[in-house]
Structure P
Amino acid sequence: MSKSPLRLEKYFYTEVTLKANPNFKPEDFKDGKIDFTCKSNIKVGTSKNNPHEFQVILNVKLEPMDERPLPYDASLEIVGFFNVDTGVSAETASDLARVTGASILYSSAREFLLTLMSRGPWEPLMLPTMSFTELAQKNREKKELAGKS
């Protein structure tokens, strides 16, 4: 195992909403599996003074897959500050912050919500596994378009 070039310096939650839903009916989910989707939004900023320092902001919101209410209404915002080794190119550093940084924050959000929900009246929901690799590709495409104009 080797040390990662990406370091999480600190993170914190700026907004957390969790409400047990009184309209939830476990019998509506006969197979016991509660299908839901997780909407996320990610913003990444680079330090003006150091292209290897990043701020990643992740918003997460649980949404039902259909008209049946979920056991919990939940959303949060988590902010993380990351550093990337200076030996890494600026483009690779940006990709690491976007993909791995967002993944680290999402994993933290999953555990945080799971812990909070486990103290509620209904079974806790675990956020599904997500991939953030498309963020790096979209960022490269955006830069290519900006370079052509």
Structure Q
Amino acid sequence: MEKKEILIKNGTFNKNHEKVKKEGFIEGGFYDPMDIVQVRYEMIKDADNSGKTIEQISNEYGYCRASYYHIKDNFDKGGMTALIPEKTGPKEARKLTSDLQDYIIEYTQRDSKASSSKIAAEIESVKGVTVSKRTVERFRYKKKP
């Protein structure tokens, strides 16, 4: 497996690697602009040691000044692991609560041939919560044995 594939798989691929202008990263070798953790760490080190402004440093590493401060703050609070980007988007179900999930399971046990549209309509009429048929479909698909 190629390094780029590994970085993508583990969530540390720098999608903006072409913006990294720092000398050692352009030449290749040890420094890899595609490794976002390495880029962020070296940026923080440079800011502490180079005497350049934060704006100059952040631009060399493909970031804006505000991003530098956010990255540095995360690093100060959480160390190296804080340099790994967090996944974006919702972390858990927001509308389809465990109560509604249980309702779908019970409903499909009573009527296994019920359509997702029918279940969504029942949830709205019984529970008073509007859920799309697609949300019900995704949940039913995940729960299949």
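Quick rundown of the values:
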read-out	value
Among P, Q, structure where distance in nm of label points 7 Å out along Cα→Cβ at positions 77 and 125 as derived comes to 2.1	P
Entry that produces 18.1, 57 once Rg and Dmax of the Cα atoms in Å is calculated, selected from P, Q	P
Value 0.40, calculated as FRET efficiency 1/(1 + (r/R0)^6) of positions 5 and 37 (r between Cβ atoms, R0 = 30 Å, to 0.05), assigned to which of P, Q	P
Structures P, Q, by mean count of other Cβ atoms within 10 Å over residues 61-68: label with the highest value	Q
For relative contact order in percent (Cα under 8 Å, 6 or more apart) computed as 16, the structure of P, Q it came from	Q
At a computed -8500 (helix-only ellipticity at 222 nm (-39500 (n - 2.57) for each DSSP H run of 4 or more, over all residues; to 500)), which of P, Q	P
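Any read-out appearing in this document is the output of simple, stated calculations on the displayed coordinates, not a laboratory observation. Because the structure is predicted, anything quoted here is derived from the model rather than measured. Cβ atoms are built from the backbone, for glycine too; each structure is taken alone.
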